[in-house]
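Chemist: Given below, in the form of structure tokens, are the structures.
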Structure P
Amino acid sequence: MPSVQNLFDDANGHFAIGEIDEATALYRQCVALDPDFFDGWHALGMALLKTDHVKEAIGCGLQAVTLKPNDLLAWTSLSQMYVRDGNIPEAEAAKGNARILSLGGRVVK
């Protein structure tokens with residue numbers, strides 16, 4: 001059975017050449033094997049966003065910021081997901097957290 005990291009690397013390879021469905025399937029395997037795998041949740045969310053599965057992408061984005069609440073990229077991505085969904089108040093809140101982090105602050109102590 002391949003490791004989570006090997007699956008993730010394979011998924012990233014597919015993503016890089018535009019094979020988003022293949023990448024998505026592998027990212028799903030990553031988070032199924034390791035539900036605490038931040039990079040897998042973040043990448044899965046971005047792949048889903050790219051294929052217009054916006055609601056599911058938001059769920060992945062929320063999981064990512066739950067696992068790493070002080071990750072700037074995770075909050076920025078979540079903001080983009082909310083914008084795509086038309087949920088501007090949530091997008092602004094996520095962007096606000098990203099701004100706090102970009103200035104050296106912390107969202108969660």
Structure Q
Amino acid sequence: MSIPYNFSKTGMIIVARKKVIPLSYVVMLEGNCNYSILHLSSGKQILIARTLKYFEESLLMQGFLRVHRAFLVNSRHIKSYDKVELKLLLTDGLSVEVSRRRKVVLEENWN
């Protein structure tokens with residue numbers, strides 16, 4: 001039995017058996033207990049029965065940032081960062097909270 005979620009060298013994520021999504025379309029992953037919600041640039045959301053921890057190592061190498069225990073954000077989709085309120089505005093209009101602990105990582109890796 002193969003793992004249904006995989007990251008290829010071409011920057012694709014395989015969701016289930018027949019759905020392949022380019023990582024550039026993924027705005028962020030939101031963790032919710034033992035599930036992750038993929039937020040796509042089209043506005044569509046896909047629920048996956050895996051934790052953020054499962055995706056974290058592979059996605060960090062692909063330009064994603066862990067900005068909160070519940071959010072992995074694609075750095076290419078960050079529109080602005082409010083350092084006072086610790087919030088990110090993403091290209092799809094979503095606003096994401098940045099934890100105090102992880103703001104250092106965000107500020108080091110995003111201009």
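Chemist: Identify which of structures P, Q gives the largest calculated value of distance in nm of label points 7 Å out along Cα→Cβ at positions 40 and 56.
Modeler: Of structures P, Q, the maximum of distance in nm of label points 7 Å out along Cα→Cβ at positions 40 and 56 occurs in Q.
Chemist: Continuing with this model, one more query. Suppose you compute helix-only ellipticity at 222 nm (-39500 (n - 2.57) for each DSSP H run of 4 or more, over all residues; to 500) for every structure in P, Q: which one lands on -24500?
Modeler: The correct label is P.
Chemist: Which one of P, Q has distance in nm of label points 7 Å out along Cα→Cβ at positions 24 and 88, as calculated from the coordinates, equal to 2.8?
Modeler: Here the read-out was taken from P.
None of the figures in this text is laboratory data; all of them are computed from the coordinates on show. All of these numbers come straight from a predicted model, not from anything done at the bench. Cβ atoms are built from the backbone, for glycine too; each structure is taken alone.
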